[in-house]
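As structure tokens, here come the structures.
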Structure 1
Amino acid sequence: PEQARQAQSDGVDYIGVGPIFETRTKDDVCAPVGLKYLAYAVAHVPLPFVAIGGIKRHNIDRVVQHGARTICLVTEIVGAQDIEQRVFQLKKQIEEKRDDI
């Protein structure tokens with residue numbers, strides 16, 4: 001929350017909220033903030049934000065259910081054999097989950 005307030009004072013356009021889950025994309029990342037923090041950010045952070053960190057096909061539904069509107073998936077996409085197909089699948093999964101909410 002404090003970092004978000006500082007970012008807003010600094011005039012940033014958006015912030016990253018995470019890592020939501022454990023991630024190996026970066027070595028110097030902090031401990032996962034979890035879904036409760038994501039829900040808190042949805043309710044209290046006035047800036048646009050991107051949920052990031054450890055988000056994969058198997059847990060993206062929970063990220064959407066907790067209110068994330070913009071989601072970043074790195075390993076899930078760059079590690080795919082067919083990136084275009086993976087992006088299509090993920091987009092469809094997100095849209096279907098949003099329709100359920």
Structure 2
Amino acid sequence: LDVPGALEARSYLGSGTIILELEDEMLAQNHGRWRIEASDGRASVEKTSESADARLHIKDLAATYLGAFSLCDLVAAGRATELRSGAAEDFDNMFRTLVSPYCPEIF
């Protein structure tokens with residue numbers, strides 16, 4: 001996963017800034033803190049040394065990418081950690097989508 005490429009390619013309904021601490025044992029370039037700043041439907045993403053608002057694994061970020069799962073859901077399930085009170089709600093407001101993801105593929 002190309003973190004900045006993927007996150008800058010999608011659209012955002014909400015505006016704001018959140019700093020995620022990502023864990024990725026497969027791709028060292030993804031591991032660390034990322035500042036995501038969204039406004040006007042777009043986002044800029046860059047590595048940062050600022051304190052993180054939330055911590056999660058790269059696979060859990062992928063689960064939120066299309067909007068199928070919220071960060072609040074992942075925190076409640078123990079899959080992510082909220083490091084700043086309200087960070088999960090802020091993330092979800094930024095990442096929400098008007099249309100729910102749907103994959104009609106049946107195996």
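What follows is calculated from the coordinates using simple rules that are stated; it is not laboratory data. Please read all numbers here as calculations on a predicted model, not as lab measurements. Cβ atoms are built from the backbone, for glycine too; each structure is taken alone.
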### Message
Starting from the value 6, 18, 29, 25, 18, 5: which structure in 1, 2 was P(r) over Cα pairs in 5 Å bins from 0, in percent, for residues 23-62 alone calculated from?
### Response
1
### Query
Which one of 1, 2 has Cα Rg over 2.2 N^0.38 Å, as calculated from the coordinates, equal to 1.09?
1
### Query
One of 1, 2 was used to compute mean count of other Cβ atoms within 10 Å over residues 55-62, and the answer was 18.0. Which one was it?
2
### Query
Here helix-only ellipticity at 222 nm (-39500 (n - 2.57) for each DSSP H run of 4 or more, over all residues; to 500) was calculated and came to -7500; which of the structures 1, 2 was it taken from?
2
### Query
To which of 1, 2 does the computed value 2.3 (distance in nm of label points 7 Å out along Cα→Cβ at positions 15 and 87) belong?
2
